[in-house]
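Every number in this text was worked out from the coordinates using simple rules, so none of it is lab data. Bear in mind that the values here come from a model prediction, so they are computed numbers and not experimental data. Cβ atoms are built from the backbone, for glycine too; each structure is taken alone.
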Structure I
Amino acid sequence: MKYGIILLLLLLLAGCQPKQTDTHDHESESGTHEASSSRVTLFADSLELFMEYEPLVKDEEAGFLAHLTILNDDYQPLEGSTVVLYVSRDGNTATIPFEAEDVPGIYHAVYIPSEDGLYTISVEALFHGKPVVFNLDTVPVYHCDHDVPAVVEEQGNLITYTKEQAWKTDFSTEPVVRRPFHQIIKTSGQVLPARGDEMMIPATASGMVESGSIDLLTGIRVQKDQWLFTIITTDLSEDNLQTQISLASTALEKATSDFKRAEELIKENIISRKDYLAAQTTLNEATTRYEALTHNVTSDGKQIFSPISGYLKTVYVHEGDYVSVGQPLAMVSQNRRLVLKADVSPRYSSKLPGVVSASFKTLYNNEVHDIKELGGKLVSFGKTADNYTFYTPVFFEFDNKGEIVPGSFAEVYLKLASNPSALSIPLTALTDEAGTLYVYVQNDGELFEKREVKTGENDGRNVIILSGISEGERVVTTGAIQVKMASLTSTIPHGHAH
């Protein structure tokens, strides 16, 4: 009996020998007991924590490697933060500071547990001066190496795309969520200037055109009352401005003299009230004509000024051209309010009363603009089809907060009744392979799974998901192509070495 007890003690001692540290790779350990690092990915307050840590064994060092990413800042590493590891058991908490690695956004810490059992672990990081806490599930501390269970490597179509790779590229992820989603009528349309947002500048005299204070180029900004043109009339035998001014001046002098005489005669009832009013009208007309002809006239000719501030949308004349009174010289656009005209097929006519808003993207830019986000609204929709295009127009007016160019053609997404809870993701998350749509689902911080999805309608920004992924899963929304390329050489990692 005594020998049996001694033998049992020897076996227990043999099973709990201290862990041997070495630097050889995992492949050289084929056929031996292997415990891989644990991996955890958590999200909180616009930060992502991806952490790998070794199995925790009593009285032995365990390394923790944390990767911290700012999700709302172009997926960049959190640099220079104060990061702390908290390990708690039975009301006692150990505080272990992380140290920054050479690679920005990566931090490491070492902890030696003194007792086995179940512990709670959390990581705290300072972000914009405020602590952000990530709470892990309960973590076991083993009595000895022999108690650490062997980990079966996860199999499947998993793709490795490291944080270091993601931080250097245009990359982002988003959770699959339910959100309001409108029924969509997809059509085409055009961006037009809003009424009153443009003004035509006409010639107010006949003559030869010269540019004013600036070179008149399309797109140049002008201010209200800025001098744009001069119309020279001195060399003309007809419609000579100076001659017209001289005649108008003579007519004004005569009308002034006649009115003064009429004022004296009306007092003595020599002329009728009708004759007096006729003289007054003649004077008013002569004054108006003279002032119109002499307004903005210099020794060089008739000056033309911009009536509003804005941009020169169109210049209709060139230096040296002859123009007549009333002929258009230029168009000035304020470009502040624009109109979106959508051309809708007659088969959707019955649905037009249900249109509540729209989004659109111009053919020169893939950015999708939402009418409501641009401070816009539905103005009207046609009750009949156009005689030439046979389409029914729908009009929206909105603020030009960006660089939307009037006259541009656009893809238009008319929004009807809303589904308050549609499972959807951004369109940028989709990749198309021979007509089959895929997304890349984030399994943990650096492992992604290619998943086929079935989709429904899209509104130019988001698309409804019918099958393939579930609410709460996280997908790559920017950079899916990079993950796809990484899949060509990807292997599942055992852990980092920094």
Structure II
Amino acid sequence: MSTGSPEDSIKATVSSDKMTATLSIAAGADPAMITKQLCLTALTDANVMVTHEIDGAVASLVEAVNASPGEAIERVVATGLPPVHGEDERLVFEEEFDPTTLEEEMHERESGGGSDFYSLVSYRLANEGDLIAKVHPAVSGQDGMTVTGDTLAAKSAKPLGLSLDDSVMVKGDGTVVAMGDGVVQYVKGKLSVLPQLTVDENVDFSTGNIEFDGDVLVKKSVKDCFEVTAARSITVQGLVEAATLRSGTDLILASGMAAREKGVIEAERDVKARYLDSVAGFVGRHCEIDKEVVNCEISVGGRFSAERGAIIGGHMRLCGVSDVGALGSEMSAKTTVTLGRIAGFDVLREQIEELSPNLEAALEKVQSEHEMLDQNKGGLTADQNERMTELQFKVSSIQSLLKRLEAAQAKLNDAEDQFAETDLTVQSRIHPGVTLRLGEYIAEFETSVKGPVRITLNASGRPVMVDLVGGVETDLRERARVVERESHGKTGSMAA
């Protein structure tokens, strides 16, 4: 056995992070000299804070020394307590409503190949009552301690700093509920469900087509072949190219639309645009244009205003009071304007015109066969009698259809008389090449007419032109070649 001092046989070591303390017993140490008190003294000299647990670990070490006399023994007798850091308050979205994953998803679809890039979705939609997320509360931390008694500070739990508005509600269990339909937005700690979808960039392959149940604001452009559909209004601040826009209420095109004969607008209410070029579609109510309407095929259900602009080329159908700067161009662009006709009614009239003669021909054929059988009524076979009954039913059915068509035609005419207005003011000039369709008349302008003039139908339904400077009313035939359209009542074709 070693004859050295007990202190030489016992060594206490503290790890560099001060999280463990180790006692080492040298080989050959006399077990009788290795006492618990000497071990504790060694630990104390190493600045280890002795606790009840350490006392027990040292006692166990001494027992091991006595059980294996002379063997070198090394044992960790003290372990520090690491800090338990606080858990920050956090917001966890339901997957289908998480706006924070959109960019990653779109990137994956783009890099995956084979995607319909027009149908990419660049926003998350929620309906009223949807559970879109959950707020998990913060969990407090707990400080730790080294074996030398130093405190290890735990990181404090941070509040989320979540900001909410009336569009969302947090329940007692932390569940976040949408209070209305809209786009889920989470920006700089503010969570909202917005009734307006704002597209900060172009509508293009980065966004896909847009379809939204509220208002849509596009801050830049709408590119070729893309579609924007909104249950409410659409506002586009940049240029609209050969795209399709469908609005449940109003459509505002701040920079205009250059459609190259491929773009379409459909607005249930009003349209306001800087200009329209080669656009097709309809406007349910009023239309206001700052500059020109060029080569467009558009039906307007209410007022049309382009006082400082012009209609050049195309075919405009204007149902309400209209006011334009000019019609046509100095190059005599073929320009057609139909006045006082409700959009869609002409299609119905044409269908009635096509169907009525066919029904009348069928009626004549059935009646002829019926008359032939009726002349031999006394000598008809059972099959012929049955055929007569069939023919009588057909006659009754066809006559009923003809009466219904006549009634439908009358309703179209009455509605148009009540709601449509044949009233057009031209402020500066009507150029050669302009054709006006008003009532049952077609007026073709072969020479230039200086404005301001108003064109309308007088009390007897004849087309007239009023000089708005002198107040003189003249028959339109004096200023243009006027012909009556072939029609059945008011059912004349409106084909361009």
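Tell me which structure, out of I, II, gives 101, 37, 30 once Cα extents along the principal axes in Å, for residues 48-207 alone is calculated. Label of the originating structure: I. When mean count of other Cβ atoms within 10 Å over residues 168-175 is computed for each of I, II, the one that comes out at 12.4 is II. Hey, Rg and Dmax of the Cα atoms in Å derived from one of I, II reads 44.3, 151; which structure? Here the read-out was taken from II.
Each of I, II could give distance in nm of label points 7 Å out along Cα→Cβ at positions 288 and 320, but the derived value 3.9 comes from I. In this comparison of I, II, the computed figure -7500 for helix-only ellipticity at 222 nm (-39500 (n - 2.57) for each DSSP H run of 4 or more, over all residues; to 500) is attributed to II.
Give the label, chosen from I, II, of the structure having the highest value of relative contact order in percent (Cα under 8 Å, 6 or more apart). Walk me through the intermediate numbers first.
Numbers: I: 18; II: 7.
Top value of relative contact order in percent (Cα under 8 Å, 6 or more apart) goes to structure I.
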